[in-house]
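Got some structures for you, see below.
Read-outs: derived from the displayed coordinates by stated rules, not from any lab. Just so you know, these numbers come straight off a predicted model, no measurement behind them. Cβ atoms are built from the backbone, for glycine too; each structure is taken alone.
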Structure P
Amino acid sequence: MKKHLGLKNYLLLASLIFGMLFGAGNLIFPVHLGQLAGHNWLLAAGGFLLSGVLLPLCAIIAIAITGSNGIYELALPTGSKFALIFLILAHATLGPLFATPRTATVSYTIGIANYLPKSSQGTGLLVYSAIFFILVYFFSQSDGKITTIIGKVLNPIFLFMLFVIFFLAALNPMGTSSTISAMAGYGKQAFTNGFLQGYNTMDGLASLAFGITVITAIRALGINKRKDVSLTAAKSGAIGILGIGLIYLALVYLGAVSRHQFALADNGGITLAQIAHYYLGSAGDALLAALTAITCLTTAMGLIVAFAQDLHQRFPCISYQQFLLGNCVLSFLVANVGLDEIISWSTPVLMFLYPLAIMLIILGITSPLFQNDPLVYRITLALTLLPAIFDMVNNLPAILRSQAWAQEMIKFASQYLPFFDLGFGWLSLGLGGFIAALLIHMWKNKQPAR
């Protein structure tokens, strides 16, 4: 007998997906995008929503359709070595290299940095990040209910505060977006650059790592058939992403109109703190600082626990506690290079990993068409991997991008890879490889058995 879920259960699942995808750190990217896009904020927001919201939902659906338990199993048809390497790279990005250190630097930038002189910023970040990751390590070893309780109490308060700012902004706007010029790259390419900015949320990768949590919750409600699980994930996810999408739209718009009052900032954390002070004064500063710190704390806890669990499973010779501690120590060290540097160095890595993740998600969703044939996976990902390397080189920090070898690679890719200048050098080869692999699969199946 087919089980039907009521609206209450769909809302419960939607809130789970919302909580998984939306964290305090994600606030800074749509705000900064708005500042860059100016009057083209809506086009830029459309691209951002595709990669920052819709893609993570598709990742959850891909896991549901394939019956995978996460990144490793989703990539396994390509081969165990590729699956393991991709798992390590994804968790290194979500873990000590970028996303986890960013939780400390975002909360520091929003809540503390504005109150310290420039000469004390390094010391301030050092002390703050040390305390932050000591707390992360301590609470990650404690009962998981801490995260649940904090999430249930703080997320609603945090969202309420955001809606207060949105409401005040509607009553007393800082200006109109139509009079704000778009920065370089956001004139004719606002949509594509918005899509690429969505990579910074890292939610596409995070959904591959955490998607099994949503699938497990769906199965706990009595939905067990893969088709039904996938439909339930899609329906509840549509509700969840609607909420996230509306918040992102509001934040991008706020970022655009904020340039009437504030100069273009180095990152969205600075602008968000300025906006909160503009509408809520000192009380807003204190509340935003406290809520951002604690919600970033819970995000960091989720990331390091997932890192330790997955890698301990693959490398049992290293204990779960050692992975946990090592992640916290490395994240502390990386956090002290600063938010701007973390974003700068994470961009080329994301330009390499995201095309592979996107094609893995597409392969997972369409896998029933080719019965999960490993050949389709291998051809598609091989033809995505090569141009993704060129996209990565094109986005290296200036000190590396200016090297002769990098310039030669960029020149070659500009001549021979369609859409390379837009940041999508992988698109034509990746999709072309996917179509070619499907045709090969169908041709193989039509051959008479010997």
Structure Q
Amino acid sequence: MPLSVPRSSRLVGLPAAACALAAPTPRSHAGGQGTGGRRWGQALGLLLSVLGLPAAAQAPALPPPDSVQLERLGYMSTFPPEGEQRIDQSNAYKYPQLRWVVQHLRELQPTRNIRRGPAPASPLPAAPKPLGGLQFEDAQGQKITVDEWARSTYTDALLVLHQGRLVYERYDNSLQPSTPHLLFSVTKSFTGLMAAQLAHEGRLDPQALVTRYVPELAGSAWADMKVREVMDMTGAVRFRENYTDPSSEIFGYAWASGLLPRPPAYQGANTVYDFLKTLPKDGEHDQVFTYRTVHSEVLGWIVSRVTGRHWADLMSQQIWQKLGMEEDAYVMVDRVGTPLQGAGLNATARDLARVGEMLRLGGRFNGQKIFDAAVIEDTARGGDRDKFKAGGLQAARPGYSYRNQWWVLHNADGAYEAAGVHGQFIHINPAAQMVVIKLSSHPVAGAAFTHATTLKAWAALAQAVR
């Protein structure tokens, strides 16, 4: 069954698309030699993670979860760290090193702080329930408990709120409640909410062309694309994800953003925004949902252009300080400080619980309005389900749609969620008055492998707390 863990100690890397370790030696766009297929294949593992690209659904051989606990692996635990204990740019993109990276990203990459401010933390009252022993059927019809599900999916933190009370809280893999965790594509959903709020206020026109706000994109795929098509990822942009072809756009994004070291004689884009200008149109806009992180980077650019503020400062002033967070957050940035607005956010599980509860309450929390209720309602209604189905993700997320960079389940409870690869979730179930936060470091990046059982878990938890 997909969630069973073989008793094999063989540590696997990320999905096959990212782990083409026998890939040919890449060349830069200038024709210079790269560093060799093995290194690039390994490095692209994290790149796949950051972009949130789909992975094959077949069950790979996974390491026993206990064998890849950080306290057992001992990474970076000596002074100085040496040998197999050491994690740096040469091995940070491998597994199980990723389990350390998701808790320590700012020690490897440049970041910008998202300040919580001087106010006291808002209360997050506890009312524990024995949900760890709750039993449900996984996607294969096998009985499994919530604790077993958490363990078998390499969960680092699992929090459940019901009516604003913390009824279940579990940490694993050395993660502390005060430690920010890399959220990958959950980042997109924050960008989407900020854009939707600006649209509600009349400061951003979703039907306007992107170039009204970012004229620098006039020569790109976004030249004749509407803002709404960016928000819902129905714009047609050429962004190939061929991990054995260094002319593929995925390499250009990695080099421009600093996710991968540049090859010798590299002459391509130096920043994320410069890279976006190079991407051409590929097909007709507003025909099909196609998941592309570059849309989130463009949307973040629009938000900053409309507000005149850096994304991290907006996050601090509009969300982190108003919600009364316990800890600062931070975001990965490129060489000139541009945030990765589709993938780079790091935050704690408890603070994400506050975000989820604010959304459940219609945009208000801690005595303040964070977002207008109409923004939350528009997001939760979802996007065009036919366009989503045509995009090819229906098998992994049946019945879903995508709106304002949130995944909408269209189930009887009106649930919706932010999701990131390796198992990151903010899941809101309005009917059950429930919020679930799941932070993980699963060996497989894409959701196709685990999501069928994740849906079963959401349903079981909702039934248990009602």
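Some notes on this structure:
- When helix-only ellipticity at 222 nm (-39500 (n - 2.57) for each DSSP H run of 4 or more, over all residues; to 500) is computed for each of P, Q, the one that comes out at -25000 is P.
- With relative contact order in percent (Cα under 8 Å, 6 or more apart) derived as 30, matching label from P, Q: P
- Which of P, Q yields 2.9 [distance in nm of label points 7 Å out along Cα→Cβ at positions 217 and 385, calculated]: Q
- At a computed 2, 8, 15, 18, 18, 15, 11, 8, 4, 1, 0 (P(r) over Cα pairs in 5 Å bins from 0, in percent, for residues 225-376 alone), which of P, Q: Q
- Structures P, Q, by Cα Rg over 2.2 N^0.38 Å: label with the highest value: P
- Mean count of other Cβ atoms within 10 Å over residues 345-352 - highest-scoring structure of P, Q: Q
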